[in-house]
Every structure is written in C-alpha cells, then in structure tokens.
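Please find the structures below.
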Structure P
Amino acid sequence: MDSLFTRYWWTYLVRGLIAVALGLLLILMPVAGFAAMVIYIGAYMFVDGVFSTIAAIRVRKTYRHWGWLLTFGLLGIAAGILIFLNPLAAGRALMYFLGAWALVIGIAEIVWAVRLRKEIEGEGWYILAGILSVGISLVIFFYPAVGAVALALIFGIYALAIGTILIFLSFRLRKRRSRRIPVK
C-alpha cells in the first residue's frame, strides 16, 4: 500500500523547484527578490487574515474569544492591503523592525553576558554576539538597503538549500513508490 508520502512524491518536487527558483531570484537579484519577499509577506498576511476572519465568524457562537480571532483576521487583511499599496514603505518598515529587534537583543546579550561572569568563564563570546547584534542593527538603521540585500541573500541561500533537499527527497520517494510490492 502506498504511503501518503510516496503517493504524493511530486508535491515535494514542485515545492523544491519553487524554493530553488525563489532562492536563485533572491541570490541573483536580491533587490527584486526582497521586493518579491515583501509582497509575498503581504499576500500571506491577507490570506491568513481572510481565513481567520471566516473562522471567527463561523465559531462566534461556540468560541468565547472569537472576537480576538476576528480582530487578528481583520488586522491581517488590513496589513496585507497596506503592503500591496506601498511595498516600498512596508519593506523599509520591516528593515527598521528587524534593526530594532537586533538592537534590543544585542543589548540584552551584553547585559546577560556581564551577569554571567560570576557563573561561567568565556562570557566574552556572548558579549561579542551582543556587539555583533548591535552592529547589525546600526547597519540596518543607517543603510536599510544594505540590510535588505543581506536579508535577501540569506533567505536565498536558505531557499536554495531547502529546495535542493526537497527535490532529492521527491526522487527518493518516487523511486520507493516505483519499487512497491503490490498488495494481494
């Protein structure tokens, strides 16, 4: 009997090919790739918002906190529309959000490393990690385009690796399906 995985081996191939194409786009054309990534995020937020809104309406009589689900759904729809209307501003906002996150994390890592001095040796590595996080945040704040290109390249390498793995997996699943023993 076929397993679900071997029966639908081709879905892994399709996903892998899409991931490889996205990875190549992000690596070869990081600026366009970043723009595509921002639009993709907007599309995801919009679709997720639509489904959350539908779910909230359907469960409003049985789920006590359906209002929160509806609120998150409507916010997702609104965010998706705003991203479609001005993807450049959304991309810039994303970079500033990541910069703020890296700054807060970096400062926290430095503070935690200083506090760890009493408990361990080698806390300097943790301080270095904090300094690197703060440095990345400053690059993002002062040169958001550089941060966007770096982010696109990182996601491109990730997508290329995942896509390649999925393609190889699909061939292994297809091979296993072709060697199956008929059930009597």
Structure Q
Amino acid sequence: MPTGYQIGEQDGLYYLTLQVVEWVDLFTRPVYKNIVVESLRYCQQHKGLAIFGYVIMSNHVHLLAQSQTSTLSATIRDFKSYTSKQLLALIDTPAESRREWMLRIFSHAAAQNKRNSSYQLWTQENHAVHCFSPNFTSEKLSYLHQNPVRAGMVRNPEDYPYSSATCYAGIPSLLEVDLIDTPWKTYR
C-alpha cells in the first residue's frame, strides 16, 4: 500500500528511511552493518548513487541520497534486494542465535506480500522525503547524525562509526560521502 512517501523526482535529493520489517533489531552486530556499508559503497561506485549522509541503526537505515543517473528508485530497489539476500544467508547459519525467531518474522512478512516467495527483510516503502531546501536538507542531516545520540548509543554523533557524522567531523570513515555545507559541527 503506497504511503505517499515515494520517490517522485528520480534525480532529486531525498531523505530515505529503509526499515526492517516489524522493526526487527537486525543490525546489532557489525557483520550485518558491514553488508549494508559494502552495498552502499557498491551503489556509489557502480550505480551512480551520491550519498550525502547515512546512519545504520539497529532496525533501520537513514540515507540522504541522490541518483546521478536519474534512477534512484531502481538503485534503492536493487540495494534492498541484494542486501536482503546477503543478510538472509548470514542469518540462516548456526552462528545466529536469533535465527529461528527472525526467519519466522521475515517469513510471515513475505506471506503478506505477493511479490515475495519466502522471506521479506525490508518493508516495501522507502519513506522518501524530497529535500526541497538547503535548510530542510541540513535539518535531515542533523537528525540522522543525532539518531545514535538520541538512542543512547554514543555521546557525540562522530563517535558512532556507522554514520556519516565521522566524515563531517574529518575522522576516517567506513563509508565516504559527498559533504554538503551544513551548520552541523562536532561536539568535541
């Protein structure tokens, strides 16, 4: 069911929220977050995805992104499809103690959607909000950088390695992003 938060302008700048179904806390282990990071890097290098901000939380990912090839919907679709396969393969191993519980939830979600055969890891929508002004864009960038702080995971945004806050603070980062002018500053 469409929510109204869809990508209308394929070459526009969007604030995206990619959510794991049922808000499952999948990204509590670095191995899962690293799959997301590597997949985003691939999209940057091979699919023309310009990323201006990101954060990987326990059950969702925020992106501030734009397509340089005018195919943002297709790029996000491919990203979600690929990461779903990679993540599900990793979940379905004896090393994952939450395997049965997570696969049951992902199986139930798939049964609710005709497009899925066995499992659905990501929700269908991308909760895409068009960034219509520099102030709005800066607000969204600050929001995603503050997410780990609000969640009590770190004291300062740049202390969380799975976020573009490191890039904006001039600290070596797991994933480089295209910096934009913003009033956001580090708290150090």
Exercise for the section: Given a value of 3.1 for distance in nm of label points 7 Å out along Cα→Cβ at positions 38 and 150, point me to the structure among P, Q it was derived from. Expected result: Q
Completion exercise
For FRET efficiency 1/(1 + (r/R0)^6) of positions 62 and 102 (r between Cβ atoms, R0 = 30 Å, to 0.05), structure among P, Q ranking highest is Q
Handout entry: Label whose coordinates, when Rg and Dmax of the Cα atoms in Å, for residues 14-117 alone is calculated, return 18.7, 55 (choices P, Q)
Key = P
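Using relative contact order in percent (Cα under 8 Å, 6 or more apart) for the comparison, can you identify which of P, Q gives the largest number?
Answer by largest value of relative contact order in percent (Cα under 8 Å, 6 or more apart): P.
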Practice task
Out of P, Q, choose the structure whose coordinates give FRET efficiency 1/(1 + (r/R0)^6) of positions 78 and 174 (r between Cβ atoms, R0 = 35 Å, to 0.05) equal to 0.25 when calculated.
Solution key: P
Exercise for the section: Assign the value -12000, calculated as helix-only ellipticity at 222 nm (-39500 (n - 2.57) for each DSSP H run of 4 or more, over all residues; to 500), to the correct structure from P, Q. Expected result: Q
Handout entry: With P(r) over Cα pairs in 10 Å bins from 0, in percent derived as 10, 19, 23, 25, 18, 4, 1, matching label from P, Q
Key = P
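Throughout, read-outs are computed from the coordinates displayed, never taken from laboratory work. Owing to the predicted nature of the structure, the values given are computational and were not obtained by experimental measurement. Cβ atoms are built from the backbone, for glycine too; each structure is taken alone.
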